[in-house]
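So, here's a batch of structures to check.
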Structure I
Amino acid sequence: MGKFGLKRIDRYIIRQFLGTYIFAIALILAISIMFDINEKIDRFLKPEVPLKEIVFDYYLNFIPYFGNMFSPLFTFIAVIFFTSRLAERSEIIAMMAAGVSFKRLMLPYAISAFVIASATFVLNAYIIPPANITRINFQNKYIRDKSVESASNVQLEVEPGVIAYFDRYDDRARMGYRFSLEHFEEKKLISRLTAGSIKYDSLYNWTVIDYMIRDFDGMREHVTSGSRKDTVLTIIPSDFLISVNDCETMTTPALNTYINRQKKRGIANIQRFQIEYHKRFAAVMAAFILTLIGVSLSSRKMKGGMGLNIGIGLGLSFSYILFTTVTSTFAINGYVTPMVAIWIPNVLYTFIAAFLYLKAPR
């Protein structure tokens, strides 16, 4: 018995599992970087793109982002590859002949999956989002600008009973046009501000230009107008200038806070943020599910050899990724909720894992 009650065979399996996983991730990242350089080489060679920023701002942050993205796939491949080698060399048969049950054999695999799942969660929740800000800013500056700089027909709840509306907002000028702010109490309109334009100054500070305020008191109406008026609105442009990459730049606590705040304000276009939030937790479970499938599938010695197991494993892993992509699209289009869309693949593959586990050699 070694540390933490683990036997030598447990430490051997953990070492081989994690070693194979790291090697596979490193290999695919090296290939991905080569393809990415080949695709963007014409932009990288421009004199205004510094080599230092390419290396440190882009690729140094590219590695954890794509490594974590490929993590579920290569967890599965590592399990299939390593366990198939054990089965091919009859090592699993020898373990079971020595009295090690299949259930006990799962312990080092479960520990390895826990290590990968924990690393995935920490990376997704706290490390990768800040790194994504630097990476995405580099892409927007030198490769392709995907930032959102304008919006139209924006309506949101500033605070309970207070509704703001922009006919159009231009972030480059930091100006909104044909703006209105309505204040309701018990579903009755008590005040309405309209302005030809509104300028964003700093956090929550706005200036309305060419405005008119109508205050209602029963049948009476009081009108106030002016050319400029400073006001405080608890909204900022990023609340409605939503880019497809914004969800990747928020830590998990910040993402949860943002989703809840946008829901309260009545903003409906937050499916991508909800998908990203649930995907971070689903990825943790995926490490355990795919490990169980991989061990159950590849622990039997087959006539087709290791290649057949790897082929089946790749088919299952790619079907999992495809299924996740399809269900995410359903959520974006509003056919199902983001939570259901992201967790359906895990639920389905849990049943597949349970079936293969029961059919695994004893």
Structure II
Amino acid sequence: MKKVAILGSTGSIGTQTLDVIRKNADKLQVVSLVAFSREEKLLEQVKEFNPSYYGLISKSGEQCLIEAVQDADVAVVATIGITALKCVIYCLENGIDVALANKETLVCGGELVMYKVGKAKLYTIDSEHCSISQCIASRDGGKVNKILLTASGGPFWNCDVNSLCAVTPAEALAHPNWSMGSKITVDSATMFNKTLEVLEAHWLFGLPLDKIQIVVHRQSIVHSMVSFTDGSVMAQMAMPDMRLPIQIALLGNGSQQIIAPIDFTKLVNLTFQPCDVDKFPCANLSYEVFDKYPLAPTIMNSANDVCVEFFLKGKLAFDKYYSTITNVVEHFASQLCNVSVTVDNIINWDKQAQTFTKNLLNGVV
């Protein structure tokens, strides 16, 4: 029986993880549940799964994340932002496997996290990176030529670029294929999520950014592809359902059927297109920002967090993300040109960048 700690249990990934555990009750046991602030929802989960530990980050602080993983074999990390960075490193240092559903941890602290992998394993709860792992597992990883990272294109792919200034939060939250939390759904609409996933792929698979290509695949059936040096391409296909990468992260391949199979007789044509970075410039930020200075990805991510917050409140136009983020990254360039990537620096400068971005959007600076 594998003992599971779920950090972020009341969010989209957390609740789907519990669904996977229900269907694999003979193999998986919940030992702890942590949420940020949704106490009523957390207590409902506690009543059903009877964990030995549960807590709220908003009441107990981030220390409850460390307490939550003490008896776990694997920690499902589905928190928002860099809240769980210290806990992820703690788990890897102490032999607790990590099933990571949080993009920011690798984007901001990838070199710190990957250095710790060894005593414990790191799995990704992400349709793209799970797919890439499966493709590479069947071949010689040293002969990977390129990662083809698929993107749905979000709800505005077919919109005229001039209309993007007027899109609403409700429209941005109406993703055509996936059911996700509001933050990642908005990131999918701006395609900023692809910038995060490119950087994740860089750290997870050790490829330079010029070997990671974004390909728009509107149907979200092919979850990513890997091109090899012999010219062949491996792809993983499945219906769009996050329970599959969750189950693979917790139990590996070959477990019970968790999602509906593809009916190829009813499948519409599969299409693949280049990413339109003129319409969605946020998709290109990873390539533009990564080498500017060591903490540039952290600053980029912090600025985007604030942009999402302001957009959802109706205080930022959808087409102002890119200019805001690049302005913030440039603002900190001179201060951070020689500042190294450490946990404390990431936490400190994340806060400063968020404060500056809020002041920028409020017209204070």
Structure III
Amino acid sequence: MKRFRITGKSGSCRARTGILSTPHGRVQTPCFMPVATIGTVKTLSSEDLVKMKVQMIISNAYHLYLKPGTGIIEKAGGIHGFMNWKRPVVTDSGGFQIFSLENVKVEEEGVWFRSKLDGSSHFITPEKSVAIQGSIGADIMMAFDYCPRRWDDEPEVKKSVETTLRWAGRCLSFHREHPGKQRLFGIIQGGIYEKLRARCIEEMSQMDFPGFGLGGLSIGEPFEETSSIVDFTVGMLPEDRVRYFMGLGMPLQILGMVEMGIDLFDCGMPTHIARTGSTITWKGKVNIKAGRYKNDFSPLDDECDCFVCRNYSRAYIRHLINTNEILGLRLNSYHNIYFTMRFMEKIRESIKGSTFEKFSKNFKKKYNIGR
């Protein structure tokens, strides 16, 4: 079975649809993955996610390795059994989280760091990272990479490319020596520097990775720089491999990246902003905590058919969030994930129906109305 099959293309841009095959089922792309960092999409159950037709989620190997530990997850039958989730799971290698810590010591063999939980010292190598993700039971694992701390530090970005390439080869070798059903994706580094991106792509494209994450982005650089380098990167990547933008979730940004040919997305944004009182609607983002919704008994979004919008009002959800009731966070989170799933469905439908350009134009116009 082919790992990734392109099923449709837009006639006006690089937008495309595809089918990604994994050990726990097939995923239709473009696909957005809600973030289940420690085995849960915050405030939502696995049953909730199934009802919303979430296809795939992403968990974090770094966090799960520290707590509860891979031993417990293995005893539960892997992450799927542990959290009662029967559909595909991606695990981030944890490189981004490790390199964001203080006092990280990078060696050729791997990285030393201290746990934020208890101060204990840990040494992660590319091989150990893959082993951890295998123990967790992910369907798609990410190669261990060097994520630069700053987007505008060219010497460090160059070092991240050189180290990432060496570590990618080691991850792949370990994966071959310990074969399983999991897929292993590589990560393309290079920051906003075209020459460094090109070098990383050229060398990594020769490796047997079925997909590539675009790393070293969304770390503070202007979004115009992000878009420019993504467009450049996608133009160089092999067409038959999955293209995965790591850490992006705003609707307008997703739309722009789909237009450039990105297949996968993940971000904690929909549930994070939900917990702070922001609601995503087809007419823009709403601050549901605002006083003007105190007596508003309409749904969060009158164009949404989720159970929240069918049963609860803005006034009620505003009351819950403003009084720190957990139910308010849950209802708002449910709606935001549901919206994102329907948004991705409509993107796929428009590409298949050769109407993506029209859908994109209409969505941008309507979403920018805001409320």
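General remarks:
- Identity of the structure behind 0.9 (criterion: distance in nm of label points 7 Å out along Cα→Cβ at positions 44 and 300, calculated), options I, II, III: III
- Sorting I, II, III by mean count of other Cβ atoms within 10 Å over residues 156-163 from high to low puts III first, with the largest value.
- Top of I, II, III by FRET efficiency 1/(1 + (r/R0)^6) of positions 180 and 308 (r between Cβ atoms, R0 = 41 Å, to 0.05), largest first: II
- For 19.4 (mean count of other Cβ atoms within 10 Å over residues 196-203, calculated) the corresponding structure among I, II, III: III
- Among candidates I, II, III, the computation of distance in nm of label points 7 Å out along Cα→Cβ at positions 60 and 132 that gave 2.0 used structure I.
Every read-out reported here was derived from the displayed coordinates using simple, explicitly stated rules and does not represent laboratory data. Keep in mind the model is a prediction, meaning the values are calculated, not measured. Cβ atoms are built from the backbone, for glycine too; each structure is taken alone.
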